[in-house]
Structure P
Amino acid sequence: MLHEFADLMDLRGDVFKRNAYRRAARSVESLEQDIRQVMEEGGLDKVPGVGKSIAMKIREMVETGTSKDLEGLRGSFPPGLAEMMRVPDVGPRTAARLFRELGVADLEGLKKAAMEHRIRQLPGFGERSETNILRGIDLVGQLGGRMLLSSALLKGEELVGHVRSSGFPLTSVAGSMRRMRETVGDVDLLVGTDRPGEAMEAFVSFPQAVGIIIRGDSKTSVRLSDGTQADMRAVPEASYGAALQYFTGSKEHNVKLRRIAIGKGLRLNEYGLFDAAGVNLAAGRPEEDVYRMLDLQPVPPELREDRGEIEAAARGRLPRLVEQRDVRGDLHVHTVLSDGHGTMREMAMAAMKRGYEYVGLTDHSASLHIANGLDNDRLLASVEQARHLTEELNFPVMRGAETDILEDGSLDYPREVLEQLDYVIASVHTRFKMGIDEMTDRVVRAMRGGRVHILGHPTGRLLGRREGYAIDMDAVMEEAGKRGVAMEVNGYPNRLDLNDVNCRKAKEKGVMVVLNTDSHREGNLANMRLAVGTARRGWLEPQNVLNCLPHRQLKAALASKIAETI
């Protein structure tokens, strides 16, 4: 809501208030504690960027789920403008201008104006602007009404906590959120209880639930204050295990399970697994037993997409998927030296608090001016600082860099500088619209230079904002395999790049993967769960993941890579 305040202030032309709300929003996002706890402890005035006025609005939002001032601002603009601003290249100022000068007030009007070539007639716009806007509209359409996994988990787990604390311990998230899909439609919950009416009462009493869509003892749907729909289904306690399997999905996975059950003379549904006499064989059993009774290995939720997991389970060949506890360190962390919000010491200590064995600090290189990239001297000075921190904290602080892959495939630091680093992440941050052959050659040339250890966010996509650049991923992975370059799964919420399909492809090609968060503040380190979830969907095991290695073995692996290229 604070970000929406900022957008609407921008539409109104109030730059000062826009910046104030944007700063406050980012500060709240970076908090380690829940904002409610901060408020209850009287700490709102200590949050950077939160003055008296914004603190009052935060309190109102927390207590009521909305803000009268925000509702007033929303009412002063056509509701479609906010949707327009989801389109890449259409920020608040562009949306406001298109509304004033062309009368465009929603996505449909925006698409029509671009198709009729009316946008290019405005000063500052052209044919390319219209093409980019149309491409962006398609991108928004692909995401549709879906939300990022990170946002869904935040809402879903808060709801689960609320219902459990009301006396219903058998409550869980379900659906695509439990399968850790990168985008989620609605927030789905399941509760096992013999008091369904009371459970539904607890559900609708959630503070952020502002409207009831449908209410019953078996299913209730509510509208949350941000417009998200949340659904909760209730089943008897004895059916909870079978129902959790059923409502986790996917549909295709469940269809195959039902066929297997029928082949064994059984009937499988959300209430249990029944024999010919109608006896529920799964009564009171956990969902894993549903699989065992069908002579299958239990299938982890992330794999339930009908991508060969049932066949593998029938043969007892499911992988031992990587878990968060297997990850020993985060190797993509930014600091205040470039565009991060924590010092090297603060980020290292945050990694220690998470129980890691090591951390890798990787600020941007000089050519990325927007991120305050480091020149040669600043980078080398930070290498020495990392050594001092390692000794002081008795905790390995590795010094790397996220260096740009320039247009010609060269890296943004000279070889003699790169050789002083523990490792190098190479990423594309510019010229995303190159052709597939040109982009593939650019990335392959970077790896052939011999100083790249990790290929950062390998497709460059931003979910709902930017498609990945055109690249031949098979050719890139072939080269990565030859050169010993690991492919990153970037856990930043709108990246998740590599995606699950490419994770599995990397595994099949024998290419190591590294799970990172691309953290810019302490709170971002928690996004490792998103990287792990994506890796699990891609069938990755600990032995496929570089940063599941202990520090000594990791150093040896990185050193062997260096030795090969000297």
Structure Q
Amino acid sequence: MKILQLHADSVEYEPVKKEIKQAEEVEQKKYAFNDVLVLLTAVEKGDTKETAAWAVDEAKKFMERMKITTLLLYPYAHLSSNLASPFDAMDIILEMERHAKELSLEANHAPFGWNKRFAISVKGHPMAEMSRSYTGKPAVAEAKTQAKPVIQQEQPIEKLPDNDHRVLGQKLDLFSFQPDAPGMVFFHPKGMILRNELIRFSREKQAAADYVEIMTPLLMKKSLWEQSGHWDHYKNNMFFTETEDAEYALKPMNCPGAILFFKNTKRSYRDLPLRISEFGTIHRNELSGVIGGLLRVRGFTQDDAHLVVRADQLVEELTKVIGLVEEFYNQFGFDFRVELSTKPENSIGSDELWSKAEQALEDVLKNRKLNYKVNPGDGAFYGPKIDFHVKDSLGRTWQCGTVQVDFFMPQRFSMSYTDESGREATPIIVHRAIYGSLERFFGILTEHYNGSFPLWLAPVQARVLPITDKNNGYAKKVVGMLKEAGVRAEGDYENHTLEYKIRNASMQKVFYTIVIGNKEEESTTLAVRSRDGKTEHGLKAEDFVKELQFAILRRS
């Protein structure tokens, strides 16, 4: 049995069409649940009623910690390639529901054998999404609770909607996925241009806000993750290796590396706040069945920052961080909503410190006059947090940015600075990400713009099209002028008709198409066609290049 466990604010589904003859009879209407644990469940060959009961028992332990009473069992065959027969699978799902009700849970199951419309808002705490594998009877299965992924192919591109980022990524040659590295992204040259522009924008904004940038190792000793608390709270989602009798883990988060950097030098109160940024690549062990394009991967890069501050600086730094988040999202035209998540059941630290941290976050939100929703018990295990959910052009929301106050990691790692009296004092850490996962943000942006990226992000900003071979010389001169001005430009010198070249540039969503014929060459002018189809003739080459250069610099 493969399960993806999701702690959700809300979930809604509607049966649309029977998929198999054995489908249940059910009323075709919308079903909705709030504050619910959703078990996306693939029943496999060999699963028994004991397996079903044990899986529910494990879910109940989590529900008790999170104080949840509602359980939704959702048949989800995509998690496994070793599926039980429909009759057996249905029996197991019903057994899970029956056993859950015996445990006094409010249990429901989504109809088996139907295609369903499905919408879910997953909570933001570190334990909200967990993948589990249960095999055989409890005594056998106990050692197998950590997910062991089965390599599966992604949904075929031809079955995805045209605006899906996976379709656009292939069509525009931005990125790909390879079976030799499941859940890992291969960025192509055009994709790297876009990715690097996102990073460059972030670096410029952070430099202006007095951040320093570091890079820390991908692989660190197991003992570090035990000290940080990630071992107790996150080990089922980590990758491990061993060398010279020492255990190591690929980092699932960047925090400990930033802390070790801070501790490498003796710090004074004058050094704070110290704003440490890192575009850190991290790895998390996700079941292959839940990997989906760029939106859920095993290896990704976060635009993390760790602000080490004094207590008297906390509110001011939080205010600046939230202002930076707003500045980023406004640049991309995103509306967003804000959620404040408080102390979870499985937290570390005292109630007094949690209360102070929660109050600081709430005060900043109120001072900036931001509307927000409170999610009780949804904070990280080390501190409360603010999550930012951006809304894309299709009306979908995505949790990207997060700001978290942490009193406890500094204590666990004995972080200190010398205060004004010459005594050792413990700082506070503010964990911050704005893009969140750079890969996920890339995917969201691709769909948000439907591949038609704004000028400053467009992988190809201008393509020059000579009408005949005789115009190649002037066309190459124009390409050279554009490149010298910092414009991403290329020429299409293939032996095709002008109509074919224009159509190809349009399909590739090139921002400007510049046509060069005898008339343009004789007058040293350009005929410029924008991506929306508008064409201007007789533009002076030097004037157009300067105008384009200026538009790119101001990120229009």
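With Rg and Dmax of the Cα atoms in Å derived from the coordinates and found to be 25.4, 78, which of P, Q does the value describe? Intermediate results must be reported in sequence, preceding the final value.
Details: P: 25.4, 78; Q: 26.7, 86.
Label of the originating structure: P.
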- A value of 5.2 was computed for distance in nm of label points 7 Å out along Cα→Cβ at positions 15 and 359; which of P, Q is the source structure? Q
- Query: Given that distance in nm of label points 7 Å out along Cα→Cβ at positions 167 and 375, derived from a single structure, equals 6.8, which label among P, Q identifies that structure?
  - Reply: P
- Working back from 0.95 (FRET efficiency 1/(1 + (r/R0)^6) of positions 71 and 287 (r between Cβ atoms, R0 = 30 Å, to 0.05), computed), options P, Q, answer is structure Q
- Item | Comparison of P, Q - label where FRET efficiency 1/(1 + (r/R0)^6) of positions 255 and 519 (r between Cβ atoms, R0 = 41 Å, to 0.05) is highest | P
- Message: Looking just at FRET efficiency 1/(1 + (r/R0)^6) of positions 183 and 239 (r between Cβ atoms, R0 = 35 Å, to 0.05), which of the labels P, Q belongs to the structure with the highest value?
- Response: Q
- Item | Test item: helix-only ellipticity at 222 nm (-39500 (n - 2.57) for each DSSP H run of 4 or more, over all residues; to 500) calculated as -10000, pick one of P, Q | Q
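Bear in mind that the values in this text are calculations on the coordinates, not laboratory data. For clarity, every value in this text was computed on a predicted model and none was experimentally measured. Cβ atoms are built from the backbone, for glycine too; each structure is taken alone.
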